[in-house]
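Here, each number is a calculation from the coordinates, and none is a lab measurement. Computed from a prediction, not measured in an experiment: that's the story for all the values here. Cβ atoms are built from the backbone, for glycine too; each structure is taken alone.
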Structure 1
Amino acid sequence: MVQGKELKTYTYGPASGLKPKNIVFLLHGLGSNGQDLISLAPFLAKTLPDTVFVSPDAPFPCDMAPFGYQWFSLQVRTDEALIKGVEEAHPVLSDYIDAQLAKYDLGADKAALLGFSQGTMMSLYTGPRYKECFAGILGYSGALVWGDDTIAANLHKMPIMLIHGDEDDVVPLSAYKQAKKTLEEGGYDVQGEVTEGLSHGIDESGIRDGAAFLSQIFS
């Protein structure tokens, strides 16, 4: 995968049938694909009827499974390897966002990033570093993977909502706590929610509360 190559995209909406007023980018986790997260769109669209939802396949084949895609490898999980991974995937995602915003004639202020797991890592990295400020970021079951520029003054500040299960055995709850703490210390407005009994996934309450957050930042 090279920067600029088109990513396969699954699209839903706007449910109203009108020209989209907003766009939500849904970024899947390791070993999944865009078709997985686009399944959230019909539920979110009940609250966001004028929003178009786009869910791309990540740029690389998953190297830990015989199927699915990844934004970067997780074979090595040192801080250095993770930072290198998000840094290398960042321009690919940024180019994709550029193309989709141009396609729908929307600015970044009318866009939100929604990620799950590794998709949350990408959302939290790319969102503040994109050339324009997004309306917000909604992250499920993820973690913050940043380098030394965590609280750099030139990073965009936007509302962020993080949702995590207290029984997540893939990305531990400690990752959620650390992400929320670091972002708040960096001047971000972070809403946080821990779901009791939830493992590595998204439940109905998470969809409902996520939809309310998106509606709030788009209003």
Structure 2
Amino acid sequence: MIVDLPDTNTSKISKALVRIREEGGAVALGRVLTLIIASTMGREEEAIEAANDASREHPMRVIVVSTQEETDSKTPVDAKVDAEIRVGGDAGASEVIVLRAYGDAASDPESLVTGLLLPDAPVVTWWPGVAPVIPADSPLGRLAYRRITDSSAQPDPQAALHRLCSSYRPGDTDFAWTRLTLWRAQLAAVLDQPPYEAVTAVQVSGAADSPRRRSSPPGCSSSSP
């Protein structure tokens, strides 16, 4: 089920969530976290689909803050927020709140989501596209105990990973590291096999622009992500 709330505000969204809960059952109970997805308009659905899949193991409230791209924001528009509330089959095991902010309404994303966070639940912020220079200092990053970026989605992936390294704060995670999980497990399994001879050299090849070619930039601990 999808409930549209055009030209709305946080108070109206909260009331709509209560109404949906009363009419359809306790859809907001048992959530383990609030996931904030910072996206741009027209690019939200892939991230929402991924969040819905993850919610089947970790039920959550998903809040999508969608703003115009910089090239579009140069055209003056009236300040407003259009919202969607998705529950049931349209939201996996979560509830999804999509906030599309226009004009000056997009200038303070922190205030848009603060009233919608689950009480006493951790907050995770994810930038599936271009991330802030210092995620922990960004408005949505300040709300989160865990901040997820994807250096592969940046214009210059390796430079983005170096920048994230220099501004690293506890709780920062980049998919350049997590995507190596299976590869690291396979490598460990190979070294665990007999005849247990000493390894004298290893050669790893990959795409020239892939940040995973150097998942730990100089000066950055390999365990920090």
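What to note about this one:
- Which of 1, 2 yields 19.3 [Kirkwood radius over Cα pairs in Å, calculated]: 2
- Label whose coordinates, when helix-only ellipticity at 222 nm (-39500 (n - 2.57) for each DSSP H run of 4 or more, over all residues; to 500) is calculated, return -7500 (choices 1, 2): 2
- Answer label among 1, 2 for the case where distance in nm of label points 7 Å out along Cα→Cβ at positions 14 and 142, calculated from the coordinates, equals 2.5: 1
- For distance in nm of label points 7 Å out along Cα→Cβ at positions 22 and 158 computed as 5.9, the structure of 1, 2 it came from: 2
- Source structure of the calculated read-out (mean count of other Cβ atoms within 10 Å over residues 62-69, 21.6) within 1, 2: 2.
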